[in-house]
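Participant: In the part that follows, the structures are each spelled out as structure tokens.
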Structure 1
Amino acid sequence: MSTKTQTETTPNEQTATARLRDLWNDYLAYWFVAPMVVVMLLITFFPGAYDLYLSLIEEPTFNVFDAQFVGLANFETAFTLGGAFHSFVVTITVVVGALLLETVLGFFLATLVTGVESTRAKSFYRVLFIVPMAVAPVSLATIGRIMLNSEIGVIPYLIEAATPFAAPAFLSEMPLLTVILLDTWNWTPFMFIIFYAGLSSVPETLVEAARVDGAPLWRRYVHVIIPYMKPVVFVATLIRMIDLFRTFGVVYGLTQGGPGTATQLVSINIYEQMFINNQPGVAAAIAVVYLVLVVALCNVIIAKVGFEGVWN
């Protein structure tokens, strides 16, 4: 005797399955984007909201509703006693100085390598110029402290051996310039890579037409090559500027914000307020103002300088 077990699907179950299938097919693109949206909410918007919450309370507590609301007191403390304004000035100085040097040097190196005819030589120079970017920030800071040391450093020794001048105390007499130069050495390869790719994409017919018309080399760059590379230059500069605003490891490892507060970037100031002075509200207030200023600056640059008329 055999028995047969039949699985019967009720009309309600069929309707529910069809609805789920239609819902999946109709919003397929949104389902694929949803995981990334969740990740962005967890790592960006939630920390930002919590940072804003910390900037408005006196001290964080386990129960967020028990925290004492102090309004803008933390912001006032940050700019009166926390040295926020000074750290903003130092950061802007580093960003502008390093960005200008890296852009000019990166473009100059890219033009030199592009003009090399030998394929083997081009490969050699590309690898050579990319090497500094592979050095970790902490390692770079440690090596920099040793090489720039007035007593045992190789750079002061070479200056005194090759010139009649005494080597300056880089980390105590010119710390801000030293930070800018060290960052320039580390990240000029990034600009070089992007500019080299941009120069390689310039149509040879445009350059040849300008040359046939009698345009000298500098006019070819000013009126043909650089305007054609405007999107590349803009994107590279914008990305590097944003990254410079986030600089922390190299400067902290090299000078720890000193001597005094000579190289105290905003990121270092936030770190000191949070973990040394134990003032999370003040640190959060500086971070909020810093985020708003950087985002506003990037949007102004994009709106006024960047994409308008570039891609058309």
Structure 2
Amino acid sequence: MLEPTAHFSPSRSAISDNAPWEAYKRPYVRDLAYVLACPNVLTEWIDFAPHQNNPTIAVHSTSFWQMQFEAYRERLNELDSTNAYQELTRYLLKRPSPNRLGFHFEGLLSFWLEDGFARKLHPYETLANNVQLFNGKQTTGELDLILYNHKDKLTEHWELAIKFFMGSAPFEPINWVGINSNDNLQRKMTHMQTKQFGSIWVSTEKHGQVKIEKRFGVIKGRFFLPINTKGFDYPTWLSQTFPIHEWCDETDSTNLETIDITALRSAHYIEWFSKRDFYDGGQSPLMKSENGILKTGLYFAGDRPIVIYPKLHDLAADQP
């Protein structure tokens, strides 16, 4: 059992205090600031497959990401206020599947890595990305980022994940579930550990074969607590500045009555990263399912994000 250590009641003011990305006007700049300033969900890597001789996996501390954000802040201001914004938009839109959230996350981090290294704002040189893994002629997977850390003189493998999970008690990793109920934090971490972090030598197009010397799991996103949670005890593994919002069971009439349904706006897919104010005011009447229940998804009540979701029941207990 992972023990809770800190008590917290989520509020709009607390969220704003921990959301410096909301200060930026241009949406991709806001997303980029969010990707940098948002801490890793984990304070430490949890080994869910301890008997498989897996390599050691590290996570970057909250202070590491805060330092990267501060070092890049001047460049973010430039992207937000000048034609330099076109460099960011062109970079993101030319990448494969830019409209998928995972690829958007990877594109934002890749832009910062390449642009920041060129400007000497961090020590991470990109050696390769999306490195294919093969078993004979069959593709078995890929590695997200292979970097050379010029400060520590190490070749690093960063595996990325952007996750938006709804939580239920007792709030352990298996209890944080995605819109796809087969997806949960424990399952994702186990997959990363057993499938993607096993490589030692990697072939790169420009740098030949390199040996991975350190591995980092980079998991960011947002978590959603059951609506009107009176208090939340942060588990020791969960960063205390990780973005926390609310979700509501689609059949929970009592709590739904506390929300002005007529004022809700359904979010566009990209707004899982950050709200786009230019979508406000143009919303058609909310679409409901045939039984009159709000469809599963992300909504906004003003600036307040809230997820409508089927009751979790024992979804986590059903996971393999």
Structure 3
Amino acid sequence: MKPFLYPLIYASVLTGLCAAEKVFAQTSENIQEVCLLSQLKCLTEIDKRQPALKEKSFEWFQLEMLRHSSLFELERFDDLIATLEPWQNYNGLPHSFSLSVAIHKAKMLLMVGDKEAANRELDYAVSLLSDITHFNGNPMLIVMMANALLVMGEYEQGYKSLLDLELKYQHSPDPLLKREMYANLGHLASRLDRLNESIIYRQQSLEAAIHVGNTQQIGVAYSNLAATYKANEQYFEAIKNFQYAVNSARQSLDKHTNTKAKLRMTECYIAIGNFVNAKDVLSTINANGIGRSSKVLYDDLMRVVYEKSPAN
């Protein structure tokens, strides 16, 4: 599971806040629709449109926020770090853009182990979110707040805030809200070792993701659900859902989710003593170009599988 899940719909919320700060062109809505369906197409469209805009205009900031979320979802962390680097302070920036920068900076800082600096960014983001939430009734802001509390280790506080939100919006017709609300409830329940609850929430998030239709996010939802089954030692259910995640990731060209799901599926096969299938799954992974942590896990699993495989 990602240490800080900040799906692209959050960028749409932020661009909505940006619109509240200043009205921008109607065509901006079209790119939000593109970005909700495909992060790769989103980046292509941003690169096409942004050069024609005045730098640091509200339209320009909107596209840059969508870029942040797309790069994060696609695990292009080096590109994201380079994109965030120019923004060393938040003076004079729209609140929506400041939120996006602070949260994504926090994610990158957590990945390199600088928790102190990450918490400073998150404290700023939570403070800004609190101020905005007082005058903006958008429920996604509560989801964003809970998401930040998740990273800060404030699991009970984040969980309670989303339970209150779920009571109010469980029958909402908005699948984007339900996808993110239930995904974060699933993350928080898992961190609190409430695995049965986490499974239920992640099933609900998956249902909403399928309704939205973003194949990449469907793959992530399947992978999250499978991870909870795995943690609950329901290995056959985990394997089935990891395979669904692999299939969705293949369709959306999401190499990161594809690889992670295969590695976790291999762990499940090893847990039930099926080393032949574990070996077969590992053989489909291209170890060249995968992330450092995935490569370490891949090498460890390869050693285990080849030691235990009957063919050896």
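Please treat every number below as a calculation from the coordinates, not as lab data. All values derive from a computational prediction rather than experimental measurement.
Participant: Thinking of 1, 2, 3, which structure, once helix-only ellipticity at 222 nm (-39500 (n - 2.57) for each DSSP H run of 4 or more, over all residues; to 500) is computed, gives back -25000? Let's see the in-between values first.
Facilitator: On the way: 1: -20500; 2: -7000; 3: -25000.
That value comes from structure 3.
Participant: Shifting gears a bit: Upon calculation of semi-axes √(5λ) of the Cα gyration tensor in Å, for residues 68-147 alone from the atomic coordinates, which of the structures 1, 2, 3 produces 21, 13, 13?
Facilitator: Details: 1: 43, 16, 11; 2: 28, 16, 9; 3: 21, 13, 13.
Computing semi-axes √(5λ) of the Cα gyration tensor in Å, for residues 68-147 alone on every structure in 1, 2, 3 gives 21, 13, 13 only for 3.
Participant: Using relative contact order in percent (Cα under 8 Å, 6 or more apart) for the comparison, can you identify which of 1, 2, 3 gives the largest number?
Facilitator: On the way: 1: 26; 2: 21; 3: 12.
Looking at the calculated values, the largest one is 1.
Participant: Matching task: -0.22, -0.49, -1.36, -1.51 is the computed value of log10 I(q)/I(0) by the Debye sum over Cα atoms at q = 0.06, 0.09, 0.15, 0.16 Å⁻¹. Pick the structure from 1, 2, 3.
Facilitator: Working: 1: -0.36, -0.69, -1.27, -1.33; 2: -0.22, -0.49, -1.36, -1.51; 3: -0.20, -0.46, -1.24, -1.39.
Attributed to the structure labelled 2.
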